[in-house]
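Next up, some structures in structure tokens.
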Structure P
């Protein structure tokens with residue numbers, strides 16, 4: 001468990017955060033630029049000192065203002081990966097990795113094979129003799145990740161590690177981060193202002209705004225939080241659902257995923273039955289129907305009940321629908337809501353087009 005309660009004043013900017021999250025897993029610090037994410041990361045790593053509060057990791061206090069306790073950065077066993085990697089230019093890739101390996105704590109478990117396994121896990125085999133200037137941005141970040149992991153950290157802190165990369169390089173690095181999450185199970189704090197990265201990696205999200213932690217919880221809960229709209233924008237707003245593959249794709253190219261009391265059909269060529277997945281269902285893509293849908297090209301329909309309604313803007317309404325556990329968000333016009341007489345407690349159908357679904361592999365940690 002990671003428990004954090006910290007405050008720090010920097011000029012006109014005041015950081016005041018409080019959250020708790022289970023480890024292992026990926027705790028995402030998510031918010032717009034300037035919301036205080038990097039400042040918080042530096043406080044957790046001990047690179048900055050708070051004015052008050054606590055940092056407690058798995059029962060051990062790393063900082064406690066009341067007890068005048070402040071464990072120095074080098075003793076916290078927190079691996080840090082910066083935006084720019086910060087590799088040593090006079091070392092080869094192999095030399096940079098060994099730098100981390102030589103700085104693991106003396107009481108770390110004896111595991112002479114870890115460097116070789118990490119080299120394979122991160123796809124670095126063909127890069128070992130290169131210098132940092134001979135690497136792409138994505139390759140440099142993979143080396144920086146390996147170096148941090150070889151210090152045998154109890155917590156890995158990644159401060160917007162993909163921010164300096166273009167979309168192609170980001171997509172290149174993300175699968176390696178998923179491998180680290182799923183295979184090594186090292187607790188991670190992942191700083192980002194890109195919701196796509198959070199969707200793929202996070203198990204817990206701390207939503208930050210103007211130096212405050214405005215919400216903290218698992219990703220499905222945060223996806224429904226009212227203040228998320230201000231960060232991701234109206235078009236990216238939608239429910240995140242944790243689900244399980246029930247049937248692999250057949251000759252139609254569609255498989256099935258269990259969601260609440262129902263099932264969704266979608267392309268699942270790379271997924272196997274029993275595999276946990278994460279779906280994002282954007283509010284703009286869902287259709288509500290009062291009667292049993294017939295004669296439509298939309299194959300997916302989920303029975304549900306309206307549990308909440310709120311104005312989205314002057315001309316639209318966000319409707320929250322319980323489909324048997326998961327809550328989905330649908331955006332409809334205010335005119336449609338009035339004509340359909342939508343209200344809390346009303347049973348209806350949620351229609352979902354297969355082609356609009358976004359699916360991500362998910363860790364059970």
Structure Q
């Protein structure tokens with residue numbers, strides 16, 4: 001029996017979605033407040049199959065390289081950063097180290113470098129341009145680098161506008177932007193967890209500027225801390241509205257706050273379960289009707305839940321994560337290789353396909 005928790009029942013909302021109608025914010029709230037995970041998951045899976053080949057799950061081989069951990073934004077959910085001037089633990093990777101990591105990635109069949117770092121006051125636009133050009137001159141690799149907040153930091157340091165900064169970075173070799181730094185796109189939440197970083201409208205404006213320049217990007221959400229359920233829905237709505245306008249987001253990835261070693265943990269009174277994660281992902285698939293791909297966050301949830309998530313709206317298992325530092329610093333350390341991915345995908349009844357960053361198939365398994 002459906003649970004009536006709003007203006008429509010769960011059954012009515014799901015029927016609308018299956019009929020091809022767009023659900024609204026109230027509908028999303030109805031689904032998120034319900035406990036009908038299996039029913040909602042079935043609809044999310046059906047919608048996933050309508051957008052993507054039903055029997056296929058994709059993944060990418062890339063490396064998450066953190067070029068620096070020096071940052072002045074003091075985000076209280078982050079256990080990775082070190083303050084400027086920290087000579088003991090702060091770092092900037094030298095080029096030979098970066099090049100060696102790229103070579104290792106290519107040797108493993110990797111196609112991309114996901115590169116993000118802190119807001120390091122010692123690194124200016126020229127540093128990034130020179131690095132990107134040096135990488136592109138040496139290696140055939142896609143540069144999926146710099147979150148919107150990093151772009152804003154670089155632009156401010158250079159005294160330039162966002163579009164000009166992005167244009168210069170693109171010309172130097174930047175291929176696409178990851179969706180990092182979105183957290184929750186509601187300024188009430190951002191004032192609590194990341195007061196010195198981009199505001200919600202600024203994050204969206206940077207993504208809009210990237211889309212106007214022809215760049216494909218991803219969108220993300222980090223939830224399960226101080227946000228309300230309604231603020232999660234507001235975040236999804238802002239992503240959907242920008243996608244309606246620009247059609248530049250190729251995928252959406254959400255994950256739960258990882259509390260260990262963070263200042264924010266003491267302010268959080270509820271931590272999401274695997275049930276909550278699967279429900280949030282399924283509702284994201286149903287609500288974000290204009291985003292092609294939903295990615296499972298096995299890095300934060302573990303490979304078993306990452307596998308289960310393939311039946312709750314996800315068509316992609318993400319990256320094998322040759323290297324990962326940020327989530328690990330918060331106490332969550334899940335590891336997997338290509339064989340692990342192939343095993344989990346096949347055991348779930350799908351065929352596996354390696355893709356590149358732009359979701360072009362590299363290899364069918």
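Each reported figure results from applying straightforward, stated rules to the coordinates on display, with no laboratory input. Since we're looking at a predicted model, the values are computed, not measured. Cβ atoms are built from the backbone, for glycine too; each structure is taken alone.
Work out which structure the value 16 belongs to, where relative contact order in percent (Cα under 8 Å, 6 or more apart) was derived from one of P, Q. Going through each structure in turn, the value belongs to P.
Comparing distance in nm of label points 7 Å out along Cα→Cβ at positions 191 and 239 across structures P, Q, the highest figure is found for P. Could you figure out which one of P, Q the value -5500 for helix-only ellipticity at 222 nm (-39500 (n - 2.57) for each DSSP H run of 4 or more, over all residues; to 500) was computed from? Source structure: P.
Sorting P, Q by Kirkwood radius over Cα pairs in Å, for residues 271-342 alone from high to low puts P first, with the largest value. Highest-scoring entry among P, Q, by Kirkwood radius over Cα pairs in Å, for residues 7-182 alone, is Q. Taking mean projected area of the Cα convex hull in nm² as the measure, the highest value among P, Q is held by P. Taking distance in nm of label points 7 Å out along Cα→Cβ at positions 47 and 159 as the measure, the highest value among P, Q is held by Q.
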